[in-house]
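**Q** Please find the structures below.
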Structure P
Amino acid sequence: MRRWVAGHDVYDVATAAVFIALTAIALLTLRSYAISNDEPVQHRYGELILDYYRSGLLDRAVFAFKDLYLYGGLFDILAVSLGKVIPIDAYELRHVLCLLFGLGGIAAVAATARQVGTPRAALFAVITLATCGAWYGAMFNHTKDIPLAAAMAGATLMLIRCARQFPTPRRRDVVAFGLMTGVALGIRVFGLLIPVYVGFALVLYGPRPWRPISREHIRFAVRSAAALLPALVIAYLIMIAAWPWAAQAPLNPVRALFAFSDYHYTIRTLLDGKIYDMASVPRYYVPLYFVIRVPLATLCGAALAVMLAFRPRGDASEPHLSGADVGLIALTALFPIACEVIAHGPADTGLRHFLYVLAPLSVLAGLGLDATLATLTRRQWQLGAAAAAVMAGLYVWYGSILVRLHPYEYVYYNSVVGGAAGAARRYDMDYWVNSMPEMVAELEDYLHRTEPIDAGRPPRVYTVAVCGERLSFDKSVTLPQLRWIEMENWEKADFFIAPTQMFCDRILGGKVVGTVERMGVPLAYVKDRRALTRPAVAAATH
């Protein structure tokens, strides 16, 4: 029997409590995350977009800045603009904004699961996404991928609401759908998938049977599509405002999509211990990363949702999921992966470009686990209680792993490859060098122990070779005697700090004096090279 708390469903209350706790934990740990490799150029891109508008469209430097013109700059515009009125560090502000998008994506997942299923399904969906390391660990500094994923989750929610009312959806839902779609397109061109999802919705929610196609089908599709036209106009206006290059020619967004599919950057990735260029990964690269990086309960729950939605109903009283709703959500999860496999496009660092798939997977998992629990409970309450205990245990287990990995939650791997320990040196790990602050802290602690400050003489100045971005290093260093050295002079460096990602730690030799590790897995090393570069100093300090 359903219980109520102060007039609210107990599961709604639980969902709100989980969300509030999650928000508090995330805000309290926000500063644990480093500046990612992409952020400096993204921030500069936002500045150039604003310069373009302030100059009356005359300053065209934005179109010559690396390949950033192929991306929407909505997040970067927002970050730069807010940075002028909020007096905090620009990159800390970026992380706050990225976190808010990430939390918004979780809220959209909860709303979708509740719309399609039950309040308990929403609770399961929230916990599913929150305990997914690939999402939680990315919420703070993946400032392209998480905002896109959140916007697409919001667009999917509003599309379902509109589709359920076809051919005459409510105006406010149409406007909200346009806003979410525009935000997605204003961040990355992958937002173009949303109009494709509209096409799926026109079929799934249309008159049945689908064959043969009749005038009724055509009339339904035309009226429904026409009702969504205001949303597409809103989305287009947001897109061209946030993405100047898209405004230069109507087909530029499509050109950008094809440009991404033909990328041949010298970016490398790992797959089962073998190094690949991003343009030459096998077709199974992205599906395999989903299999090994997403918690198994999420994958099983998603599969259960699809099975339960399309199974024959033996009893009208059995829990039932809408085939149209589940079908559309499943398509938003599977279609991008299928396109990647069929087109054999380039892929970069595991799931990074496909984080937006995690949201619909979590919705499906919430629906599937809830429906399974309901079915078991209906047959025998002891079975339902046992299943609920197993689910709770799994969620606690996943959460405990993220706690032990913190702040490197995004290196989570499931038991298919033996967790993070089994994935180390075989698959992509700390690719954003989140370990930078901890590596620098290890180095500075080492110097404090071996070379305590002497008031009678200035400290020695040492050079540090860093396998990572300079800005992240400079923001982490507190000792003035540590100086960045350019890559061409690395052989002369006194110290070397590097993540184990792509075997970067093996580029230079030296004595290991610090290790960043989680759950027994080394993620980064600090090396003292003074025995090679300054033998006399090294001998004097040991």
Structure Q
Amino acid sequence: MGVYINKGNENFRRARNSEYVDKTGLIAVVNATLDTERSFTCVTRCRRFGKSMAADMLCAYYDKSCDSHELFEGLQIASDDSYERHLNKYTVLKLDVTNFTTKYKEDPQIISLMQKDVMDELLSVYPTIALGERDDLMDVLIKICAQTGEKFVCIIDEWDALLREYESGSKAEDEFVKLLRRLFKGDESKKIFAGVYMTGILPIKKYKTESALNNFKEYSVISPKRLDKYFGFTKADVQMLAEKYDMPFEELAKWYDGYKIGNEESIFNPNSVINAVLDGECDTYWGKTGAYDNVMKYIQMNFDGLKDDVIRMLAGERVDVDTTKFQNDMHAIESKDDVLTVLIHLGYLAYDKVEQQCYIPNVEVGIEMKNAVEATSWTHVSKALSTSKKLLCDTLAMKEEAVARALEGIHQDETSILSYNDEESLSCAISIAYYYAKNDYVIHRELASGKGFADLVFIPRRNVDKPAMIVELKYDRDADTAISQIRRREYQGKVLEYTDNLLLIGINYDRDSKEHTCIIEKYDETI
């Protein structure tokens, strides 16, 4: 078993010995591309979404130095027509770019050293190959294929790891892109590789308007095409695990669902789900695998509207985003849309391609975003988040004056969370003020009633013994008007389940006095 050549199937065996969810349908998709004009594939997702496991699976399947029948027995690929045709039939060249960046990060000759490491192993496996004085890695591969008459399958994990480490325009970045083009862009590439499969976080870097490797078929989180269900867990996957480990599916969904990828409406973070079902509790497992420093750096960039958009997403809203101008370079951020797009690729935001909007997908990611915001210089936002627990307690205790004063405390003339200019802005700011309530409530903005909409409706989560709450907001009116409007409505659906334990909350903001007033009362169906 080699380091780069024919690594065997041990890594995938370890995955099969663990809590494995069948994603082998991906193999059939890749098989259909071999030795075709579509044989160059690049799949990008955020960390911990199964990219490396998929790479190990493909290595185990194609590697001719081992027999992997037992590992794939009973899995989806085993019933596919292409299964036996390609199983363990190729010499596999597997490169993990992260390992190279870790090993040679401080060396200015990193790309030359990467090539030398791979060439040294190739020459040890094929000792009859004569190395020319000016031969590079591609020359060696050409000679091997000419001598053996066989093609390689090349699998590159974390292809963009080096580009994430080095600044745009650096020598290392330039030489690395040239190496990739040398390997995969020329006429000889099709003669050497039956197929090439790359994974990473970012799509292939753009130079001006063209990809550096425009012969690759790309499957990103923004445009996953037919690979949407193979990275991340689907609802059916998680329901199966929840039943097996006797965990409430609703709790797993609250913490780890929310990604809408392609046609899959419900994609869960697989690393977090596995940890949760094995530990028997939900926690921020994904957040513990990486710092939020990058998020903090991005959200503080001085682009018009960025801060407001981040705040609105913390409040549970979705915001518009144009993902088309991003150059797939974490170091070349030129607009608010670039910031939002890179956060989508990093997994801190989810993306709705149909609506072209982004949002915070779940509790786990929301905690990380909250932590990032609290580490910024956004003093009043941080204060609102940190005091939201007390605000909820005061609300449940029906302390009207305390609630009104707390809301005033988070809204200052010069440094407001958002500029109050209408009831929509007021509603968003109030949602931030009640951020802590997300732990115990599902918060609906403008939930439909029998007659009109309520601004905010708080429905207790399963097994939470707290009253439901209906919040009506008014701007330059009065809190009595808000309460009266709630009473006039005939609520339907979920709200009706809580009529015996329901709080009505009317809040008004006076633009001239800058004062908030609040009325809280228990619902009485006789009134």
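All of the numbers you see were taken from the coordinates with simple rules; none came from a lab. All values derive from a computational prediction rather than experimental measurement. Cβ atoms are built from the backbone, for glycine too; each structure is taken alone.
**Q** Matching task: 37, 28, 17 is the computed value of semi-axes √(5λ) of the Cα gyration tensor in Å, for residues 67-346 alone. Pick the structure from P, Q.
**A** This figure was derived from Q.
**Q** Of the structures labelled P, Q, which one yields 80, 43, 23 when Cα extents along the principal axes in Å, for residues 339-474 alone is computed from its coordinates?
**A** Computed on structure P.
**Q** As an exercise: relative contact order in percent (Cα under 8 Å, 6 or more apart), calculated from one structure in P, Q, equals 15. Which structure is it?
**A** This figure was derived from P.
**Q** Work out the source of 53, 26, 17 here, i.e. which of P, Q gives that when semi-axes √(5λ) of the Cα gyration tensor in Å is computed.
**A** Q
**Q** Can you rank P, Q by distance in nm of label points 7 Å out along Cα→Cβ at positions 275 and 371 and just name the one with the largest value?
**A** P
**Q** Please state which of the structures P, Q yields -18000 when helix-only ellipticity at 222 nm (-39500 (n - 2.57) for each DSSP H run of 4 or more, over all residues; to 500) is computed from it.
**A** Going label by label, the one that fits is P.
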